[in-house]
Structure P
Amino acid sequence: MEWLSELDWELVADSFWPMLRAGLTGTIPLTLASFSLGLILALVVALMRISSIRPVSWIARAYISVIRGTPLLVQLFVIFFGLPSVGVTIDPWPSAVIAFSLNVGGYAAEVIRAAILSVPVGQWEAGYTIGMSRVQTLRRLILPQAARVSVPPLSNTFISLVKDTSLASLILVTEMFRAAQQIAAFSQQFMVLYVEAAVIYWVFCLVLSSGQMRLERRLDRYVAR
């Protein structure tokens, strides 16, 4: 462990707070904004996907296919670097939110669709029996049950998004990895700073994974055995 003794611990200590602060004020807000908008989009796309109106369903299929079939980095570059060529210029932070939201929407839509389809058909019939419309049955009976099913995969999507936000550094968004890059460029200690950033990302994901497990156990109480 000789390399540990040669490590610049003063640099590690001095850089910890700037990177953590960038994570708390940049990475986490970017993740929350992107995931929230992506989740709304995913619900709309999922409902379009199961629609009996073929053109509507086809549009949803095409959107999901494009998002899942292209790299997130390419999507980010198309929005930030590509759109200005057609006269649409968007600042770095909104560009990142749009790209990540569209990406989350494409993946989460299939999760939500599968969760809705997992609810027994009898639940729809029960809603109709007591006089509910299709929209009321969906809102009051189907979606609450689908939500419990979709929590684990959607939580995984959220945790993955925390790590994916590091790509925003490529369009100069100030988040944790961008802070690590700036400090590393100044100190020339790339290995130390990048490993430190990786550890902080890991801790963030551990905390979120712990919250995910607690939420799953809480929801599991309401599932009939």
Structure Q
Amino acid sequence: MNVLDILAQPETTGPLVLTLKVLAVSGLLHLVSSILLGYYLTSGKSTMRSVVDFLVTLPLVFPPIATGFILLILLGRAGFIGQVLPVDIVFSFPGVVIAAFVAGLPLVVKPVEAALRGNVKQLAEASRVLGKSEWQTFWFVLLPNVKRNVASGWFLALGRSLGEVGITLMLGGNIIGRTNTLSLEIYNAVFSGEFERALVLSAIIGIFSLTIFIALKKLSAV
């Protein structure tokens, strides 16, 4: 079987389309949350901010499978959060999106937070001294000066979301035709002995990763 035949298989196109949809939704969430959370975490000191900072950073240091288990407990039908939600999160598309979002969140928030704590903070203080409101300072001073950090973090978050397995396995369940992303499908292909298809799927992810790498290099060269 050649590469084109493998690419045309529903077992390949299905996970590819699902992964693109997940990246589109989680990428949008990352873009918005990076700015809002970065701004929130640098706007002062409080116990709540410390808790939010801990939760944002947790996926960087906590094993993905354990993170997924905690989310499963919280978002499942009998979970503290899941029982009040109008839709089922576990073993569904929203669950896969949440897994990708949580996995990539620290990679997009932390660069923005670091930028806002640096020289940009001094510019914001000067803006306030000149009589500008917090809203004006945010839109016309902070945001333009952290856009490169947002872009770099966003690409890193996309790369992390693309390769996410542990959290997705817990929340999505690796249901064939519904929640099996490209990364999970590589595992499925290897497990079933379809090494050629696993190689093609790995090549697809490799192309995505190379594209993200080139984008990051161009950003750093600007």
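Identify the structure, out of P, Q, from whose coordinates Kirkwood radius over Cα pairs in Å was calculated to give 19.9.
Working: P: 19.9; Q: 18.9.
Here the read-out was taken from P.
Where does the value 20.1 come from, among P, Q, when mean count of other Cβ atoms within 10 Å over residues 38-45 is the thing being computed?
Details: P: 20.1; Q: 16.2.
Corresponding structure: P.
State the single structure among P, Q that was used to calculate mean count of other Cβ atoms within 10 Å over residues 94-101, giving 25.2.
Q
Every number in this text was worked out from the coordinates using simple rules, so none of it is lab data. The structure displayed is predicted, hence computed values, not measured ones. Cβ atoms are built from the backbone, for glycine too; each structure is taken alone.
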